[in-house]
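Given below, in the form of structure tokens, are the structures.
Values in this text are rule-based calculations from the coordinates and carry no lab data. Source: prediction; values computed, not measured. Cβ atoms are built from the backbone, for glycine too; each structure is taken alone.
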Structure I
Amino acid sequence: MDQAPGSPQQEQGLPGCYRHPDRETGIRCTRCERPICPECMISASVGFQCPDCVRNGSGTGHAPDAATPRTVAGGTVTADPRLITKILIGLCLAAYFVQLSVGDRFTDSFDLIGRAYVPVLGDVEGVAEGQWYRLLTAMFLHGSYIHIIFNMLSLWWIGGPLEAALGRARYLALYFVSGLAGSALTYLLAEPNQPSLGASGAIFGLFGATAVLMRRLQYDMRPVIALLVINLIFTFGWVNISWQAHIGGLVGGVVIGYAMVHAPRERRALVQYGTCAVVLIAVIVMTLLRTAQLT
């Protein structure tokens, strides 16, 4: 039933962002006190500020261009906050069209496989054979229409707002390192002749980082917890789903996401990218251990 403006039910809800009225938020700019959503939040020494106040230098005594607008994680606020997400979706779609055009030879050349004889290639292939690039390229391949549609919708819904909150560079680092963590855990634990492909590991990383960000902003965690439970049920309840990639990506995303939104301001970049480096080291260690087992 629709509610008239000003009704008690509406007044009990959170206010809408002054730039995006359809987005409810409990955060206000510390200067002008207007409500702001995660996309509009710019980290300040105390609380968050809106882009207008930062751009105009309100109350700072500096020229308007003296302060560069920053996201909640310290990234630069851009005109198109979803650009990287759009590019990632485009790359996945392009790779899938190549798969459809070329066939199994292309897919079998770049999917994630530990070590096995691949008939279409006529040789023993896999990460254990020195093809480490498969840990990365498998993140852009998909096995069916349903597979890529579901993943790309998830990437758009989850990735877009997260990119706006983190900034492009941090978002890109989160995506790739989480995806590699999922690939490495799959390589370590799955059967060596079992191929794996898909962006799910990276997307689960974005999901984990989103949960950390929502907790940091004191948002209601029940929706994200419910979504996590549903995804985990699908992960462990359906066959032909690489649970290792999902769990590896999720853990990587939570670790990196925590560093992204909780890093102290004075050494923010060092903590954020240093954490990404630590996760990458873990990826390398898992890959080396599994390669030693298979060769």
Structure II
Amino acid sequence: MDIRRLQLLLALSRLGSMRAVAEEHHLTTSTVSAQIAALARETGAQLIEPEGRRVRLTPAGRRLADHAVTILAAVERARVDLDADADPAGTVRVGGFATGIRVSLLPIVADLRTRFPNVDFVISEYEPIEAFELLTADDLDLALTYDYNLAPASPGAMLDTVPLWSIRWGLGVPSITAQDTVRIGDYADQTWIVNSRNTADEDAVRTLASLSGFSPRIAHQIDSLDLVEDLIVAGFGVGLLPIARPTAPGVTVLPLTDPDVVLTAYAVTRAGRADWPPLRAVLERLRPPPGEPLPRPRWPRPDVASHPQT
């Protein structure tokens, strides 16, 4: 089987249309269709079938797409294995959530650039769903992502994940109303604040509320934790915040139990890419020591005085 044709079939399983595959691979739609047809002849199986004005994979096509993940990853591993001992050189494209970049990447970048002067970095901020899509499309080499124990992420079969660290989260409330312990049900009548660019935060809130027998009234979607705190102080609602993060005056973070809420950060790569020398050098520094519990770092709070926000 032609590797290029397997790549196109896998892209079709992910994107759902010939046109989208053609755009991603800089081909014409007719070329993509012809390559998929040639792959069907090679395998002796019908791989696609019409669905309205589009096409979808047949059961045989889906099975072959699943095999393609493993086949293409093995080919990639073989490619990098041929030059696995080469000095790391190249540009590592990193995308991730802001705190993951601050906690995991920035502390090691200077040392890596000193040890491997031919390795460079391009760093961009993305939420996990965005980063997974970019990794799958081969527009990133490394993603720093997160999920909650109450809302696990689903990166997909093409991606490999390595847990890096974890932090407990609690309920951020105005200090004047804070108690020593918290029952989520006590805040059933409150307005809730969640993240605007990733659904994990909202999923965790809805799970907590469901376990306490109510449906949360979500009205505010905010990315900046500083702004979440400002809304809490101003009486606009309550929301999840990291317990280990210093808070602004007027905000208290109450610990949650039964269940705990734990955010875990991950390094995510395309299957088969982790042995590429520049990426391998980064991953070796990011990974926690084997056999030890995940680190529980202090969630960084930007110095507002020296880094004014707009």
Kirkwood radius over Cα pairs in Å gets 22.0 when computed on, of labels I, II, structure II
Structures I, II compared on FRET efficiency 1/(1 + (r/R0)^6) of positions 89 and 217 (r between Cβ atoms, R0 = 41 Å, to 0.05): the greatest is I
The value 1.1 for distance in nm of label points 7 Å out along Cα→Cβ at positions 17 and 41, derived from one of I, II, belongs to structure I
helix-only ellipticity at 222 nm (-39500 (n - 2.57) for each DSSP H run of 4 or more, over all residues; to 500), calculated, reads -11000; among I, II the input was structure II
Output 15.3 (Kirkwood radius over Cα pairs in Å, for residues 137-192 alone, calculated) maps, among I, II, to structure II
One of I, II was used to calculate relative contact order in percent (Cα under 8 Å, 6 or more apart), yielding 16; that structure is I
Highest-scoring structure on distance in nm of label points 7 Å out along Cα→Cβ at positions 33 and 161 (candidates I, II) is II
